[in-house]
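Several structures are given next for inspection.
Here, each number is a calculation from the coordinates, and none is a lab measurement. A quick note: this is a predicted structure, and the numbers were derived from the prediction, not measured. Cβ atoms are built from the backbone, for glycine too; each structure is taken alone.
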Structure I
Amino acid sequence: MASNIQTSPKLLSHTYNQIALVYRDKGNNRLALEYFLKALHIEKEILKTNQYQPTLATTYNNIGEIYRQLDDYENASKYLHKALDIRLKGTVSTHTDLAAIYNNLGVVYQKQNEQKKALEAFEKALEIDTQVLGDNHESLAVTHNNISAIYRDMNDLARALYHLETALRTLLRSQAGDNHVDIAAIQYNIGMIQLTLGNHIKALKITQKALQNQLKILPESHEKLAHTYFLLSHICQKQQNKSTALEYIEKAVEIARISILLHNKCKFEVFQCQLDLLKNDQFHDGATFQEVRANFLYSPDNPDLQNCLLSNYYEELTQISPDDIERRLQLLNNMGSVYSKQENYSMAMKCFNEAIELYIQNQTSNRYFPQQLESSMIGVYYSMSRVYYRQENWTIRSIIWKRYLNWH
């Protein structure tokens, strides 16, 4: 191999890169990373390639993307910024590779809870791809979908829905058409938003399409099918169609028993709990998109499940970054809600007050859009009002409820 490097390092670099691409396409990210790094080493250390050579930008972007998929966001950011630096200095501003770099950076920023930077990166990618690729390219759909996720986190459902529907139209008009693997996922998310907006007929129609597409490409016991049946059950329940809602939730539980129970008993119990609630006409209605989406982590009535969830919440709270303020607020609210269900009101209020203090300390943070932290606080004040409701303290409950309405 050493002699090959001496006689034909350029060919060897190309070969390593091609091997890396094959492993990447097969989903073997660690081997893909290994060969991308070998190719980069030859380019930099043996061929002494100019540091602003465009081909290096492609390699850096590929490496950054692999690190992103491996959840190594620090290294992902490092390599993606190297790629960006090369493209900005040596390429026209509308180069498609530049859009890909911005898209990858946007995902990294999003994972690092830098939502403002993420949105800026996605919008730059969308602007470039729109100019270069036209309106019917798959890349545009990916970016619209990424932008939608940020607006969903901000609870700006109108913009989230616009970008999701644009992503769906783009994919359907692209060469991939109905067979694209992301079609069902986008349709599912549209169904979630339409449900939250109260558009039950639209929600049912698009979610049924998602189910049809999933059944074409997924094994019959895949976990995603359980989630889709769960959502369909919720929609039918909102339409007062209890018999059909019951059929869907029973199907969801049947699949969850196969795909979820063995590796996550706690999560499976949530499915079972929702089935029991529906049978007893006590199915929970989420008030916001976040609450609907969080159904699988909602505070149930089952004592064993409550303790299981509390353990999970505490464990995650100790593991996540102190800078992840939004998630910390969500976890504190979830914990307080469970304690409230257990009638442990002192612990519930301790969690809610800690959430309020955390918000006050970070409400001017540049990492988030104001709507994101405010959306989390809506849930906190709603949950606090439930504590006083359960204690029949109507005066304090009224005060907290007014705060909730002011935030809502």
Structure II
Amino acid sequence: MQLPLITTKGHKVRFSALHDLSIMFTLLKREMETMLTEKQCMQIEHELTTDIEPRKLAAYLSLHMGLTISEIVPLKVSDVDFIQGTLQITQSLSLQKNKCFQIIPAEKVRILQMPNHVINLFRENRHLFSSGDCYLLSGTTQSASPYVMQNLLTSIGRKCNIKAEPVTSSKLREAFIRRGLEQHVDVYTLCYYSGTRNFRDMQKRYEKYMTPNPAALNALNQFTESYEKPASQKPECKRMNLLILGAGSQGQVVKETAEAIGIFEKIAFLDDNPNNPLAIDTCINLKKYVAQFPIAFVSFGNAELREKYINALENAGYILPTLIHPMATLSTSCHVGEATIVEAKSIIGANAVVHRGCIISSASVIDVNAVVSEYSHIDCSATVAKSMTVPSHTKVPSGTVFRNE
């Protein structure tokens, strides 16, 4: 018996059995009477963000952007704009009369702004894909069947002991819509993201989560003759002041990089040495300065100490900037994480990823598709070779070439 195929631009993926197709299609189309609870959603969230792999990133789009499985299967890395933080939906999966799935043009092209936590997760895990031609679901240049994601969700449902209803992409999409309504996201936005064309269908399904907002009608007061426009108040802006933790030699490099960027009004130091004349206080008192210096950067060369204070700053409410010297050269397709400094004359190549809390010293080179993991230090004139991955908390010595053994 001829088994069903997924066909897209010459690539074909065959299901293991017609029985698999029947089960998968039933799960996708069945209308469930109950939705996932918030507790169950958070359990699924934990599983999707632990030991991340392509299928989990794909499922994350259902839970946090309301995408259907038919939209997720055709998605490629090139559909994600890592700079603008947008996702483009141009294709859809369609079941043909011959029992084959085929990728076809979408009825309407949609460009979706990705929520900050979604695009950040994708940026942090961009190294999972070797090029923009990789499919998000498979992680390779070969398309995957929708059943691949359903296998993952079924496994997660069993692990989380969600027995009442099977976990499907449709259930994750429902959770996205339910959460949006509970947080008063307007229905048009939810319809646009989830690809829902019929408002009545959404109203029928989610009516109990839709609540009227009579207070919003007060905005119509401005159209009356007696309306007096309130005096405009200029919003209070945070000062662009930078606090640097660590007044040693690396702290001086951070200060000069910040000065070269040219946006900070005032720069000051904290240091563990109370006798350091450059420091206004010790690091233990960092919470005292968040109002005066809302932006802070950790300059310690020691990776463990750097991690400790980056987390402390984050918990205290500081903004953690990425400092890139104007004389550094960065590819438009690379990604540099927060609390990282890229010093003068360093080079970061195409599709390279530098994670949180790293030091990329002067004249160092991060080659194409290379990954520098969290809290690592690539010292002066060192090179991370093409497609190599530097483990977290690693220091690559000055003038050396790093290659994975």
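Tabulated data
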| quantity | calculated |
| --- | --- |
| Structures I, II, by FRET efficiency 1/(1 + (r/R0)^6) of positions 161 and 241 (r between Cβ atoms, R0 = 35 Å, to 0.05): label with the highest value | I |
| Answer label among I, II for the case where Kirkwood radius over Cα pairs in Å, calculated from the coordinates, equals 24.3 | II |
| If Kirkwood radius over Cα pairs in Å, for residues 97-200 alone is computed and equals 13.7, the structure in I, II | I |
| Identity of the structure behind -25000 (criterion: helix-only ellipticity at 222 nm (-39500 (n - 2.57) for each DSSP H run of 4 or more, over all residues; to 500), calculated), options I, II | I |
